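Presented below are the structures under discussion, each in the form of structure tokens.
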Structure I
Amino acid sequence: MSQMIEHIVLFKVKDDVDSDKIDAMVDGLNSLATIDQVLYISAAPIHRLRSASAFTHVLHSRYRSKEDLSAYVAHPDHLRVVEATMPIWEDIMSVDWIAHQAPGILKPPAGSVGKVTLLKVKENVTEEAKKEIMEVVKEKSHEITVGENFSPARAKGFSIASVAYFKDLGEVEVNEELVKEKIGGYVEDTIVVEFMVPTS
């Protein structure tokens, strides 16, 4: 498979929500792996967050095409989970992009660590500069996909996204200084989320 669609959703669960309801949300989202169009899906609490926003949970899923993503979004099981869990959300944002080179491992192993980076690019940044930003982000890891968001409705202005997986927390590079040095002039805001791939 040469290209695939990456779909990331960040959730902020309301502060006073019972932990049983939060567990039910995560379980419900992970149960969507049974939908035919889903190549991979994983929902988990955020382990570490570098952002002014206070997101608490992340969902990452993968699809063969935009059509498969649309079929997943419209699927009755997906709609049921969204309807059941929406009352506990305080905030939500999502981004979608085309990974022009699918990673070698489609389903990161349980216990591995995912790292999502979202960039809000300054308004007058050229297409050339956006390509440069994506090249800089890509250099950091071999198992990374990066791209431009194609679903702006819920993205809060974040337009470039990447996701990478690492064996464990010790392997996650926190070398954002180098990236900031190279692309900081183009970027208005950044969200970095790390999470553990659930074991069950």
Structure II
Amino acid sequence: MSEQRVYEQSGRQGKKYSWLFWSTRDILLLAAIALVFGLILGIGLYPYLALLALGPIVTWGLIGLYLLPSFFIAYVLRRPGAAFLIALLYNLVMLPFSPFGFILMIGAVMHGFNVEAGIAIATRYRTFGIGWMALAGAISGVLEVFIYNIFYPEALRLAQPIVIGIVVVTTLSCTLVAIIAKLVADAVARTGALSGTALKREDAQEV
């Protein structure tokens, strides 16, 4: 039995995929999406830097954009590790554009971990309705602030109302981005571009 056939059968039976087992199709899809998002977000780094002057609440409100690739691939592939791996890959693509140097990869690890944790807790890689994706986004947003505060506590030594505002806007931003990732993936899937993925197999079963 071929690797692809085993992969398809595991998807139909709703089994969890191994972190180590990847089909060639999934690897190529993940790399392609990482390249596209990496170029877009890399070019967008400089407008983002300009917006830093507007204050921390605006800055944190935009953080969800950098989680979009992870939510997108997690929704499409529905397997452990996808959200984390794409965060590493698209940040590598962004690296030549970044004024931060390799410190960018520290953010990549945090973003990838936070989305992976949010997806695991909210969906368990099985239930990907819009409500569960929104919950995954909210959890990821809270984790973004919490974990960032562990590594960079001085960055959040601000007045309490500002800190509360940061938590609220970050949570809302990540929740909205998780929903957008689902809607965009559904739209792309309707074109046939995501054939062979867990998302398309689930759509086929529902029909």
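Observations on the structure shown:
- Comparison of I, II by distance in nm of label points 7 Å out along Cα→Cβ at positions 30 and 166 - largest value held by: II
- Value 14, 47, 34, 5, calculated as P(r) over Cα pairs in 10 Å bins from 0, in percent, for residues 22-109 alone, assigned to which of I, II: I
- Origin of the derived value 26 (relative contact order in percent (Cα under 8 Å, 6 or more apart); candidates I, II): II
- Comparing mean count of other Cβ atoms within 10 Å over residues 118-125 across structures I, II, the highest figure is found for II.
- Structure (I, II) behind the derived value 19.0 of mean count of other Cβ atoms within 10 Å over residues 38-45: I
- Among candidates I, II, the computation of helix-only ellipticity at 222 nm (-39500 (n - 2.57) for each DSSP H run of 4 or more, over all residues; to 500) that gave -23500 used structure II.
- Cα extents along the principal axes in Å from the coordinates reads 43, 39, 34; which among I, II: I
Readers should treat all values here as calculations from the given coordinates under stated rules, not as data from a laboratory. Just so we're clear, the structure is a prediction, and the values are computed from it rather than from any experiment. Cβ atoms are built from the backbone, for glycine too; each structure is taken alone.
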